[in-house]
Every structure is written in structure tokens, then in C-alpha cells.
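Each in C-alpha cells, the structures are laid out below.
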Structure I
Amino acid sequence: MVAELLRRGFATVVSGRDAGRLNTHAGHWDDVEVRPAAVDDPGSLDRALAGAAAVVNCAGPFAVTGAPVVEAALRARIPYVDVAAEIEANVAMFADHAAAAQAAGTIVVPAMAFYGGLGDLLVTAAMGEWTDADEAHIAYGLSTWHPTPGTRLAGEMSRQRRGGRRVRFSEGALQYHDEQPWQEDWPFPSPLGRRPVMAEFTMTDVVTVPSHVSVPEVRTYMTVDAAKDISDPGTPPPEPVDDLGRSDQTFVVDVIVRRAGSERRATARGQDIYAVTGTLVVEAVRRGLAGQTRTTGVVSAGAAFDAVDFLRALGPDISVEFAPSPGEKRPATP
């Protein structure tokens with residue numbers, strides 16, 4: 001995240017609870033300011049944000065950090081963006097901070113990440129002029145998934161909050177249940193092709209998409225190999241393989257939206273879901289500071305920004321294609 005902010009020309013402050021570790025990390029870059037802060041110390045958060053134009057919260061679990069950091073951002077009246085993949089933390093963000101964000105006249109964009117943000121942008125772009133849909137399907141075709149320690153910690157927090165239950169978005173609401181997951185095949189576009197996926201591998205798109213789209217069914221899927229990686233406690237964290245620090249992980253995110261018998265599709269491809277999250281977040285920050293937003297308050301990526309234009313700006317890190325329904329004339333690329 002810091003590397004991407006610096007690459008895009010943003011003066012950057014790093015903050016966290018451990019001053020020693022912050023200084024060690026900051027040593028990797030020139031001209032990065034260090035301001036220690038803790039989420040249980042509002043004064044330290046205010047000092048960390050003093051003079052800042054925006055804040056990016058990368059510190060999960062967001063069930064712990066989300067509320068204190070967004071409240072500090074709203075006191076400072078600056079945009080807040082986070083990368084939360086925790087479903088319940090994102091629900092709380094929309095429910096608990098909407099009025100304050102509106103009053104502050106700024107934007108709060110939770111889940112502005114590979115999970116939650118990218119899928120929401122793809123659904124919004126695929127829908128075009130549609131204002132509602134019958135169902136939205138988001139399939140994640142990951143070659144591998146080597147999770148960071150933060151991913152594991154956030155996942156464990158979510159499981160604890162649910163009491164081990166699973167969750168889906170159906171009939172217009174989140175539903176908690178104890179049903180077993182199952183496999184099916186998903187027809188990814190070539191060259192990936194048809195692959196086995198875990199159905200109802202539910203990600204935070206079930207919060208972001210329904211926050212602004214009238215759709216009763218939102219389903220997410222994960223390739224079986226990647227699902228096995230994330231469920232195996234022995235899977236190591238990602239390792240960089242290029243000068244940009246990216247891992248060798250590749251992905252395809254395939255979205256299908258259906259409405260009254262018509263179907264629209266959007267597909268994104270790229271490398272390293274964590275690196276791409278940096279790209280998504282920094283573009284969101286840039287647009288927020290440039291006034292290129294559609295509204296204020298707590299909003300998802302698809303509601304905050306022009307989805308097609310946003311996706312176009314992500315190249316070459318993410319390539320996107322659209323496939324219209326038979327008989328429709330829609331551009332093949334954004």
C-alpha cells in the first residue's frame with residue numbers, strides 16, 4: 001500500500017501501535033513519516049491524522065480497528081478507505097457510521113479491496129443502465145491463495161463472531177446457517193475454462209453489492225484449489241517473485257448478472273490479489289481527493305465511483321472485458 005501511494009505521488013504517513021516496527025518498515029522508503037497510534041487511544045489517532053488528506057485502514061481485524069479509525073477520520077472530516085473482508089465488520093460500518101459520514105460531508109468506502117470492491121465495481125459496470133437485478137454471481141478463479149497473517153486473523157475473527165456458522169445472501173438478506181458447502185463447475189472464460197468451485201464461498205461482496213443494488217440473490221464462489229489453500233493452516237504466506245513485490249498468484253474474477261431473462265457478464269484478470277488491492281485503494285483515494293465521487297456517506301466502490309471509468313483506470317494491473325447478452329450491443333472492453 002505504501003509503495004503504491006508513493007508511486008502515485010502521495011506524501012505518506014504510516015501509523016500503528018508499535019513505533020519500533022513502524023520505523024523498521026518506514027526504512028524501506030524515502031520521506032515516509034512515522035506517527036505511532038493505538039485504536040484504544042482516540043487522542044493518538046487524532047494526532048496521527050492531523051493534516052492528512054485521507055486515511056487508509058489496512059489493520060485488521062476490522063471488527064476491532066474499523067470503528068475507532070473511521071471515527072477519527074470523521075472527526076478530521078477526511079475520506080476513509082479500508083480493505084476489510086470481514087462480512088460483519090462491513091455490515092457494522094454501513095449501519096453505524098452512515099449518519100456521521102453524511103454530516104461530515106465526506107466518503108467512507110469500506111472493503112475497497114480485491115474482495116468487496118472489485119466484485120462490486122464489476123457488477124455495477126456489467127449492469128449498465130439496469131437499476132436492479134434478479135441475481136448476481138461472482139466467481140473467484142485464483143491459481144493459489146497463500147494468505148497473509150492478517151487474512152488469517154481476520155478470518156478467525158469472523159468465524160468466532162458467527163459461532164462457526166456459514167453465511168449467504170439470499171431473499172434480500174444475510175442468512176446464517178449450518179449447511180455443508182458443496183462443489184460445482186464454473187464456466188470461466190478462456191484460457192481458464194470450466195473449473196470446480198466451492199459454491200457459497202461467501203465473501204464481502206454480499207455486503208457491498210446489495211448496499212446500492214436492488215438484488216435479492218448475491219452468490220460468490222471460489223476455485224477449489226484456492227479454497228483448500230486458505231483452509232490449510234500450513235499454507236505459507238505469499239512470497240514476492242518480481243521487482244514490484246508481487247507473488248506468482250494469478251486470478252480471474254468472473255461476474256454474471258441476470259435480470260428478467262437477460263444476462264450480462266464482466267471479467268477481470270490480474271496478478272496477486274494483495275498487490276491489486278493496493279491499486280484499487282490508491283485509485284479510490286485519488287478520486288476521493290479529486291472530487292470524482294458520486295455521493296458522500298458510507299458507500300461501496302460501485303456507488304461511490306463511475307464503475308466503468310474506474311475499471312478502465314486500473315490497467316495494466318487489471319484487465320477487464322464485458323460480454324453482453326445475445327442481441328445487445330455493448331462494448332467488449334471498458
Structure II
Amino acid sequence: MKHIAAVLLVLALMISAASAQPDYSNVGRAGLTFLKIVPGARGVAMGGAFTAVANDASSVFYNPAGMTQLRKIDFLFSHTDWISDVSHEYVGLVVPGGLMGTFGISACFVTMGDIQTTRIDDITTVMREDLGEGLPTYSSSDLALGMSYAYRFTNKFSAGLTAKYATEKIADMSAGGLSFDLGTYYLTGFRTLRVGMAIVNFGTDIKYGGKDLQEDIADTSMPSNFTGTQYEMMTTAFPLPLQFKLGLAYDFTLPAAITLTTSGELVHPNDGSEKMLLGMECGWNKMVFLRAGYKYDPDAYETKSGLDNFSAGLGLMRNFGAAKISVDYAYTNLGYLENAHRFSLGLGF
């Protein structure tokens with residue numbers, strides 16, 4: 001009873017902290033926000049409350065310390081149909097190294113196709129530059145590459161670190177930098193209760209640069225043989241989307257080969273208010289899984305319906321000897337931004 005009361009107290013503190021309305025919010029003050037797009041249909045279907053679960057290849061993203069739970073090589077490919085025709089792809093691979101620790105690599109790609117260039121209409125031409133007539137298109141993309149390492153210090157405590165380089169490109173401008181994710185994973189010893197903590201996207205401020213910020217300027221007051229000079233517009237440096245995450249997870253074993261995993265998580269970002277995530281996964285015979293989750297976000301002050309930030313999904317897993325294959329799907333209601341769909345393929349061998 002003493003352990004249960006402690007768990008309930010921690011959950012109550014998480015809920016009260018997430019429910020408190022801040023005096024102001026830092027929404028929009030961080031860049032490279034594609035790093036906040038969560039991969040993996042399984043974790044997304046559980047509302048993103050996966051820091052204390054983190055027992056597949058998506059742990060490289062959620063909590064690198066969770067990689068130590070894997071005893072075999074685990075691979076994950078995830079595709080997300082994000083908002084406004086944006087596509088998000090994620091690949092993660094975890095390789096256990098025995099006494100040497102556990103190693104992981106990951107890659108994330110975001111693409112959005114060609115975008116029409118527009119400018120203020122030039123009244124001296126017959127074309128409508130404000131509609132893009134006669135102007136080329138440009139593209140925008142994001143990329144993040146990471147390498148991870150985790151080590152189990154005791155039979156209860158593990159820690160992990162991810163070093164990643166992230167870059168964002170818009171036309172001929174780009175910004176990029178190095179950041180780190182640090183995570184811990186702790187088995188409390190009370191049945192299946194575990195605690196996960198992670199600090200993600202910790203790095204220095206970055207800023208944009210590139211040819212689109214450069215311009216040649218001619219000074220007509222100078223002699224005719226003076227060809228001009230070049231200047232570059234200065235851009236303001238911005239921080240990465242730093243997050244501190246604290247999560248709890250607990251498994252229940254029910255009759256008829258049914259297992260129930262529950263998780264709760266508190267997220268403190270540097271570009272918004274505290275958020276609370278709740279999730280659950282119900283599995284039958286370790287083959288069929290139903291999942292649901294919810295994200296409480298004070299920054300979403302205006303909602304479209306009561307189902308905003310609700311997520312759900314299902315998964316199928318099948319063992320083939322020592323290997324396994326899993327297929328997962330997740331649906332997320334993004335309110336006025338409509339819905340997002342994720343599909344994941346996992347392989348273990």
C-alpha cells in the first residue's frame with residue numbers, strides 16, 4: 001500500500017503541475033520544430049507517453065536509456081502523414097552489445113514537395129508575380145541523424161545518450177547544429193513500475209545562413225568602375241526545442257493472456273507550457289494490441305472538439321522462430337489541423 005500511495009502521489013503532482021495555467025507561454029520561440037514530431041505508431045497511439053516504456057527501436061527517440069531493455073537487434077521504420085501534405089520518415093536501429101552496452105542509430109527526414117515562389121507584383125510586366133507566374137518553385141526539407149549509446153549500470157538502473165545533427169533547409173537558406181539527448185531508466189522494484197526521464201534536444205542556439213540572404217548592391221555615387229559590394233542580412237539565433245520529460249509506466253497481467261500497459265508523462269518544453277501525456281496498451285497473447293492516449297496541452301487554448309489531442313491505434317506482432325515482425329497504425333486528432341496518420345514496421349532478430 002505504501003508503494004501504491006507513492007505512485008498515486010506522484011501522478012497527482014504531475015496532473016496538478018500540468019493543469020496550472022502559466023502567466024505566459026514561450027510558444028513559437030524555438031526552431032527546428034520537426035524534432036518534436038513523434039515517430040513510431042505504437043508510442044504515438046499511447047499519447048506519446050512512452051519515455052518510461054521505451055522498449056523497442058523508437059526508444060532512440062523517446063529515451064535512449066530504454067535501449068538496454070532490448071536483447072536482440074531491433075529495427076523500426078515509421079511513416080507519418082503530417083499536416084499540409086508534409087511527410088515524416090523515421091528509421092531507428094538498436095544493436096545490443098552485451099557487456100559493452102547497447103548501440104543505436106537513427107535518421108529522420110521531413111519533406112513537403114515543391115512550393116511556388118511569390119513576390120510583390122511588378123506592374124511593368126504582364127505576369128502576376130504575386131501569383132507565382134513566371135517564377136520558379138523552391139523546396140523545404142529537414143534532416144536529423146543520430147548515434148546513441150546506453151549502458152545498464154545495475155539490474156535496475158540504465159542511462160543513455162544520443163548525439164545528433166539536425167538541419168533545416170528552405171530554398172537556399174539553411175540552419176543546423178549538434179544536440180544531445182540524455183535519458184535514464186529505473187526499475188523501482190515494486191512489481192513492474194518503472195520511471196523514465198529524458199532531456200532531449202539540448203544544444204546551442206543556431207541561425208540561418210545562405211545565398212538567399214546575400215545581395216549585391218551598387219552605389220551610384222561611386223565611380224563608374226566601381227562594381228558594388230555584397231552584403232548579407234543578419235538573422236537572429238534561436239534555440240532548439242528543448243524538452244524535459246518524466247514518465248511512469250506499469251504493467252497489469254489480466255486473465256485470458258491479456259496484458260495492460262499504462263503510462264503517464266509530464267513534459268516541460270522551452271517553447272510552451274507543461275504538457276501531460278496519458279497512454280495505455282492492451283495486448284492479447286502478445287499478438288494483437290489496442291492502444292489509446294491523450295495529450296493535455298494548455299497552449300491549445302481553443303479546441304475544435306473534446307477529441308482534440310486524442311490518439312488511438314492498433315498493432316499486430318508475429319514471431320517467426322527467433323525473429324519477429326510487427327505492424328502498427330496510429331491516429332491522432334489534431335483539432336483544427338485535422339488528423340495525422342502513422343504507420344510503422346518493426347523487425348526483431
Structure III
Amino acid sequence: MKKELTANLIFNPKGQDDVAHRTIIKWNTTGLFQLNAVKYNWAKSLYQVMVWNFWIPEKVSWLWEDAVQFKNGLSEDERTAYKWILSFLIFLDSIQTVNLPNFNDYITAPEVNLILSIQAYQEAIHSQSYATILETVVDSNERDEIYYYWRTDKHLLERNEYIWGIYQEFIDNPNDDNFFKGIIWNFLLESIYFYNGFAFFDTLADQWRMVATDRMINYIRRDELTHVTIFANIIKEIKKEFPEMYNEKIINSMMDIAVNQEIKWSKHILWKNIIWMWHENIENYTKWLANERLNMLWIKPLYQNVVKNPYKHLDRLQDNNWDRWNFFESTVTNYAQSSAMNWSWDF
């Protein structure tokens with residue numbers, strides 16, 4: 001008999017926490033966070049990484065220097081791209097903060113519930129980070145315009161509505177198909193939609209401009225990569241435990257939609273005269289990234305003719321061993337929580 005997708009009860013006295021029979025969804029859990037016995041060790045490992053990655057935007061210094069550069073060191077096109085990229089990133093983290101609990105309610109493994117809760121917290125920190133950037137760098141009379149740019153830009157509104165629509169469809173009708181699509185869209189949002197914006201900030205920092213902003217973005221990206229990994233693993237567990245729900249054609253179709261949306265938006269907001277962010281590079285980078293993300297799901301490349309990252313300077317910026325950037329890692333705040341659950345910290 002097919003198991004129905006149902007939201008977890010807050011407390012279910014008739015439930016079972018048996019690890020041997022636990023499944024990622026559709027399990028009759030008690031609702032207790034029984035974390036001394038876990039099934040999904042990848043969640044345990046991600047918990048360790050996510051807690052070690054703890055940071056707050058107030059720890060990122062020198063944003064005031066970015067405020068000076070924003071006024072005097074950027075072209076008008078670069079200032080516009082800076083603001084409108086932030087507008088889209090603000091929307092992405094806002095919707096994730098609010099929406100993640102809607103999916104977490106259907107996850108029946110406490111170790112996975114735990115890391116999704118940490119993710120929601122991190123998304124809220126990201127929203128506070130963008131607020132800190134705007135408060136420090138951008139004139140106060142421009143902030144509302146940035147937050148609500150989707151009211152005047154049809155391209156951004158179209159993107160925001162499409163993302164919201166996928167999630168809302170699951171909330172309104174939480175069945176197997178809509179859950180699967182929603183999980184895929186979480187994966188795509190975390191793995192595709194942020195990255196041309198991140199590349200823009202990296203490109204400025206490569207020229208020693210807006211370095212503090214990019215440092216904040218690097219912390220956010222570090223978090224987002226763990227979020228990508230969470231949903232990649234959830235998808236693979238669904239494939240293993242509920243193969244009737246898994247549909248590779250839907251994954252490829254939704255990926256292609258996400259890629260085309262990201263290319264269209266990035267070309268709209270990043271003009272051809274912004275160094276490195278030429279339209280050909282935007283398209284090739286997005287497709288290369290899509291192939292990399294599909295590989296995480298053990299799916300063959302969707303764009304066979306794109307085999308390398310056109311932004312070679314991004315490799316340099318993201319190399320933690322590169323001396324030029326070690327300085328900017330010097331005040332990273334790590335948070336070490338006591339291991340009350342006997343979860344090892346050696347990862």
C-alpha cells in the first residue's frame with residue numbers, strides 16, 4: 001500500500017524511532033529529537049560543519065571602506081548591478097527563511113530536521129547580513145527601492161513569482177509530486193540562483209573593490225554550499241527509499257528552467273561593459289555550474305558542450321590557501337557547541 005505524505009505531529013505517542021526502519025519522509029515518527037541513534041550519517045557530518053561555520057555579520061569589519069568605494073570607485077553600471085543583485089539575494093534568503101519549515105514538517109528523520117532548522121537560521125542571518133550591507137554602504141533613501149525593486153522591474157517580479165509559485169503549490173496541495181518538485185526547487189535555488197550575483201562581487205574584489213562586501217558574500221556562499229549538499233542528499237534518499245516519487249526528467253526540466261531564468265536575469269542586470277561579466281561568460285558559467293550540480297545527483301551533464309568554468313579568477317578567489325585572501329579570513333568566528341549528543345567533531 002502506498003504511504004501517504006503527511007505532516008508530522010508535534011508529538012505522536014504511537015510513533016516509532018527505530019533507526020533500522022526510519023525513512024527520510026513518510027515515517028511514523030514520535031516527533032522527539034532522538035539524536036543518539038541516527039540513520040543518515042551525512043546529516044550528522046553536515047551538522048558539524050554548519051555549527052563550526054557559525055558567524056554573524058557584525059564580525060565583518062571595514063564595510064565603511066566599501067561605502068566610500070561605492071560612491072567613488074564604481075561606475076554607474078556597477079552601482080546599479082550591486083543594488084539590484086542585492087535585491088534578488090534578499091528575496092531568495094527571505095523566502096527560504098520562511099519556507100523551509102513547510103518542508104521540514106514532512107521530514108521524518110530528526111537528524112535531518114536538525115540541519116534544516118540550522119539552515120533556516122542561517123538564511124535569517126543572511127537576511128541580516130544584507131541589511132547590514134545596505135545600512136553601511138548605501139544611502140538610506142535608496143534602501144526601500146532596493147528591497148522592493150521587484151515592484152518596478154518586471155524581470156525580477158517574474159523570477160520571484162515563479163519561485164514562490166513552486167513553493168506555494170506544495171503548501172496548498174502537499175502531495176508526492178508537489179513535494180518532489182519543491183525539494184528539487186530548493187536544490188536549484190541554493191545551487192544556481194545565487195551564483196552569478198556572487199560572481200559579480202568576487203569580480204569587484206579581484207580588483208580590490210568592495211572587498212568587505214565580498215567577504216560577507218563568501219561567508220554566505222560557504223553556508224549555501226552546505227544547503228546545496230543537504231538537498232542533494234535528500235533527493236538521493238528519496239530516490240533510494242521512494243523510487244516511485246523520483247523523476248529524473250523533472251529534475252532536468254526544472255534545471256533547464258532555472259538555468260534559463262538565471263541567464264536571462266543576469267544578462268538583464270549585468271551589462272556588457274562590466275569586466276568579466278560578459279554575456280557569453282554568464283551563459284557558460286551558469287550552464288557549467290548546472291552540470292556540476294547535476295553531478296551531485298549522479299545525473300549526466302545537461303549541457304554537453306560546456307565543460308569548464310569561464311571565470312578562472314573565481315577559482316583563485318575561492319582558494320583558501322591563496323595568501324592574498326588569508327588576511328580576510330583572519331577574524332572568522334567559529335562556534336564550537338558542546339557534544340552533548342556524543343556527535344564527534346573530528347570531520
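Every number here is computed from the coordinates shown, using simple stated rules; none is lab data. Computed from a prediction, not measured in an experiment: that's the story for all the values here.
If you line up I, II, III by Kirkwood radius over Cα pairs in Å, for residues 28-115 alone, the top spot, with the largest value, goes to III. Computing mean projected area of the Cα convex hull in nm² across structures I, II, III gives 16.6 for structure I. Tell me which of I, II, III gives -20500 when you compute helix-only ellipticity at 222 nm (-39500 (n - 2.57) for each DSSP H run of 4 or more, over all residues; to 500). Only structure III yields this read-out.
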